[in-house]
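The next part holds the structures, each set out as structure tokens.
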Structure I
Amino acid sequence: MRFSLGLLAALVCSVASFAAEKKPNVLFIAIDDQNDWIGYLGGHPMVKTPHIDRLAKRGTAFTNAHCQAPLCNPSRTSLMTGLRPSTTGIYGLSPWFRTVPELKDLVTLPQYLKKQGGYKTYSTGKIYHGRYGRQNNGQEFDLIGPGASGMPFPPKKLIGPTQFGNHKLMDWGVFDHKDEDKGDWKVASWAVDQLDAKPKEPFFMSVGFFLPHVPCFATQKWFDLYPDNDSVLPKIVRDDRADTPRFSWYMHWYLPEVRHKWLEEHNQWRNLVRSYLACTSFVDSQVGRLMEALKRNNLDENTVIVLWSDHGWHLGEKAISGKNTLWDDGTRVPLIFAGPGVKPGQVCTQPAELLDIYPTLNELLDLPKKKGLDGRSLTPQLQNAKAKRRHPAITTHNHDNHGVRSENWRYIQYADGSEELYDMRNDPNEWHNLAKEPKFAKVIARHKKFLPKVNRKPAPGSKHRILLYDDGKVNWQGQNIGPNDPIPGVED
């Protein structure tokens, strides 16, 4: 009996030692166009995201995290390569960075984890933009699941043509379909199946959800979470753009996304807001399915979970809907770390950037430090949420347009030198531009020091939402814009 107990004790010690040595897995969850309308972020008082909020309490949740670009392709390229858009010149929806000769051999986050840590890499849904990263299976990921999709779609558009045409993505609302038929449900199901197979190797599993990207369609039960009255609408001021530079309009000069003016004139503002909220809650439910699968397969204790969004989204604020801005509505995103090496129950208000994820995971997983990355590890904040970060978060949209977000201020400088400054403690909605007030000159100077020193012009093959500024001339997607040209959708 004594022999058996001794053998059992030795076996227990051996198993414990093996578990301690086993590398943590990584579950990497991306949400498309998700702004700060998440419960723990407080961006909308009515939003219901119980699963994401529960995850936030399990780990360290950042409330001042920002994207590197307010557009899908440059934001995701920056996160996955660890380089700023101003470093690579990737500003538009094209090109895929692998097609740019000087960028084609960049080692991305999943590649680095595979090479340095022996991770098996999985991907499903939207991680890179569109189908980027899916064409060459084996280069970006070992195993690829279903791609991102906003389907199913109603037989015909619910809202019809908008002020900028009949773009198929510009649609939202409720129609009769099943949640199980949605693209994001299928993406989550594939990931759940991989987890249920109980992977033997350490894994990096990236799961990218399409919603709440337009078209925002949800079934009735998700709409029923939110009242069908104006209490759901975000707060705005009518003359919010009166103190912003004209160059701020050039950032989103002519896009499929509609202006706030059109939403009100066509009685669609509330419908869009409720659609966005409903889709946010639906995606939250899919995050819950992933968390349940981790726990069911005893993977939750040894898996680092990272949840993020590629950029924010306006729903009437600053007189627009959509992205492509350097204000908090366009840049602020959820960012959560949970699992091994992360102190639970923390909320961090220090500025964080999405490109910080690459070096942070390297350090959490005890991998060799990757040289040449533009981001900085967040591990000090994962241990102590009050640990200060000297560097602010920087967002770039096209060359020489930057937003610098510190803990208490937002500073914006456009390519023509025009500026904005907001006191985020007293003016969190960014309604009062202080840039022209002399008493804030030192604040501006302090933030200017962090503007990127490298500002590449767009990489070869760049197109879609490309803004150029040379010798005082503005060119939007090949169209020259004069100083007196009417603002599309506002003055025309």
Structure II
Amino acid sequence: MLKNVSIRYALDWTTVFFYVVLVFMGWISIYGASYDFDQASIFDFNQRAGKQFVWILTAFGLGGMLLLVDSKMYNIFAYFIYVSAMLLLLLTIFVATDIKGSRSWLVLGPVSFQPAELAKMATALALSKFMSSYNYKLKNWKDIIPLGMFIFLPFALIILQKETGSALVFIAFLLMFYREGMNGIVLLIGTFAIVLFIIIIRFSIIPIQVDRGTLGMIISMGMILFLQIIYAVYFTRNRKEAFILLLGIIFIGIGSYIINIWFRVNYNYIAIFAVIASCIYWMIIEMVNRYKRYWMVVALSIGSVLFCFSADYLFEKVLQPHQQIRIKVLLNMEDDPTGAGYNVNQSKIAIGSGGFWGKGFLNGTQTKLKYVPEQDTDFIFCTVGEEHGFWGSTLVLFIYWLFLMRILRIAERQREVFSRVYAYCVASIFFFHLTINIGMVLGIMPVIGIPLPFFSYGGSSLWGFTILLFILLRLDAARLERLR
């Protein structure tokens, strides 16, 4: 019969060790970030370090309880947990109080809780349940659609709470899709869309000439044509067709220049015409030669053109004003050192002032004088950089790297699809949080307000990451069931 090996022996203690180390280092960093000269003890429960200590103890207890649950329960109740989390997100929209323009926190007496943290775990379980169903293969677009719905629902509900940063975390599940067999073209499309969006927003304010078009649209259309040529040369091996397209593009460019001598030409229209003409060219080739190679190129090209026209609308209408300003500051479209760029500027000053060895624990001037807003939550990493310098920051990132590599190793050794998919979901979420948070503190990513796992102050994030991780540890321990 099947008998479980004792959880004490089956548990991956290496991962638990990394978890405890990161939580402890985060607690010390919170104390350093929130410390003032009147605060003598790290266990002062009126201060954030003392409050975080309570959250840490409850997180340890929660992790222990999750390990005691039968691993099959997570599979059986995956959809129930997902639906419950979605209802909680929906309820939050209507009953949550407005905190800094966001309605994403439920206040229960002295405790505030963010349901979006639970939604990550619930979505990961639901995706794992669906993808582990009999004979499911992630091969075609129709296989991705239901998975997209699982992700879109919490994404939309969190957007309605005006919590864009937490919503963007759900994009991380695309990394799991890729590992489970999704065509890499989807990630390429997503990356290309981001690049197009940045180019359109960044260069839309730069005119070629007055009423002659903008540099952003010209560059975007040129990128689309360039990718068409690359696809024809390297993926379909039809260099002749690619060469003809290149000659056509050159002909349109020279022709528009000549026409411009006598008539005023809007170069935006010329660039769009070149892309449309190229699409017609590929469609003719496909119909004449009966290829089934270029329909995707045509569809992506047309979609890219439409996306370029909608980028301004997305930027102006969908994003909040403070989010627009943050992106403009990041792209050097505006200089706002005392407004939207203040957090990042102060964070970079704090990190830079730490030098190689740092100023020492509790000796950081930028953090002690509270120059960095949110320095114990979203910008906690600047405290590490100022107090412990380059070597301390590198050590923290190295431990995170070991932690992520361990989760990936756990994922690879799973015998069941459900456990493997869930493990990659966990790895993707941690990777996204780590990359975006460190990037925004260093000023190379927009400030979207997501916590650094196990470091940022707050019970919701600590509980959320603990639940994610310890469900994975319980699923991993179950692989050691053996016959006796």
Structure III
Amino acid sequence: MANAEILNLKPQRVWAHFYELTQIPRPTGHMKEVTQFIADFGKSLDLETEQDKVGNVLIRKPAAKGFESKQTVILQSHLDMVPQKNSDIKHDFTKDPIETYVDGDKVKARSTTLGADNGIGVAMMMAVLEDNTLNHPAIEALFTVDEEVGMNGAFGLQKGVLKGTLMLNLDTEEEGELCVGCAGGTDVNVTFRYKEDVEIDKGDVAFKISLRGLKGGHSGTQIHLGRANANKLMNRFLKDIVRNYEARLAGIQGGTLRNAIPRESFAIITIPEQLSDDLMDLVQEYEDLFNEEFAGIEQGITFEAEKTELPKSLIPSEIQDDLINAVEGCPNGVISMLADFPGVVESSLNLAIVESSKGKIEVKLLVRSSSESRKEWVCSSVESVFLLAGAKVEFDGAYPGWQPNASSELLLTMEKVYMDKFGKRPSVVVVHAGLECGIIQSNVDHPLDIVSFGPTIIGAHSPDEYVEIESVSNTYDYLISVLEEIG
């Protein structure tokens, strides 16, 4: 179905604004066009609109008649999206719009991330702002920038700007869930430096090794699913081929984003020409092995080798071995679970990126935990592994978790509204993802009662991302009902 057919879906205001957002390139770090769009939108409604130094846009809407005495409510979503695409398509996330289509009861994108995370939340906020028939308290609509990498918008929020005492974050991805807490995180940056080896054995030939077809996904909300990590699989193979087949590593590129489970990895190796057939057999064996080991989790992992031009240089053998052993030995995936919330991950590690360039290899990881002490312990474990391998290890981008409020009046009200509206009790959860709630809370001068919710979004941070159409309608109706009740 055609791109604009989402305009026929209900609620039409929400889908119309989401469609507008799909036409504006908005990967993390490229916020100028979308923030201008949101600011112009607020001004077009004659609402008080301001933009801060980091780019966040705040639009204030007065209370509806009869609601002036109620507490001001903050609505909050982030404007950026994760740029992930299948390797077989050409798409420039800084220039090209997202091509959406309706597939039964879902909205998807063609071979790219959809941007429903968090575009649907943004669209719902825009719909509330422009609809003057709604009953609601005074609203502060906060549109933050650059959430997906670094939480820069939330961190850059100036103290004292927000006056609201209740906050609805619209960045949760399961209809019927009310989120009251989330994990914090820390970026781990590893660097190997070396002088390139320009001596390539005579008789060696070069192959490009390609690992594709993994599901990837959100490194927080989907880390418990046990999906394959392309960097772990590739380095497992490289250890074998280097140790037993006289191979040398010339270059490697695995993963693209710190907060996405790596879906693909590519390596350039050299090997004695007489072992070429053995290499091809081994690659096939590993493809079969990977598909067998991840049966029921992954589907259609492809592992291929094709001849390529000899590289001009190699990674020195000692650096090559240190890298492979460290990546092989580094923990990955779920580290610990929460005792108070069964089935919820407490701590995890995503070995997100392994990439070489001239004289340098960078490994980028993301540690998440709802426990600060556990987060520090996992970071220390990673540091130890890579320090033993002779690499430089640095930490950056740490952000706090959001601790549940056991006496939340907002939560009690939202539970009641949900039961009245849908005839069942919502799930109250803590999620293993990096929401901005804790950071925003730390940048407000007064107590802030927060609950996060949203429609069902599956496959966020991967080209498999989709949003369930009915859940968008249900979530928006629920949002309107909550605004009428709270405050």
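Where a number appears in this text, it was derived from the coordinates with a stated rule and is not lab data. These numbers were taken from a predicted model, which means no experiment stands behind them. Cβ atoms are built from the backbone, for glycine too; each structure is taken alone.
Quick check on the output: -0.54, -1.02 is log10 I(q)/I(0) by the Debye sum over Cα atoms at q = 0.10, 0.15 Å⁻¹, for residues 147-378 alone, derived from one of I, II, III. Which one produced it?
Details: I: -0.58, -1.16; II: -0.69, -1.15; III: -0.54, -1.02.
It was calculated from structure III.
Supply the structure label, taken from I, II, III, corresponding to FRET efficiency 1/(1 + (r/R0)^6) of positions 51 and 219 (r between Cβ atoms, R0 = 25 Å, to 0.05) with the calculated value 0.00. Don't skip to the answer; put the middle values down first.
On the way: I: 0.90; II: 0.00; III: 0.25.
The value was obtained from structure II.
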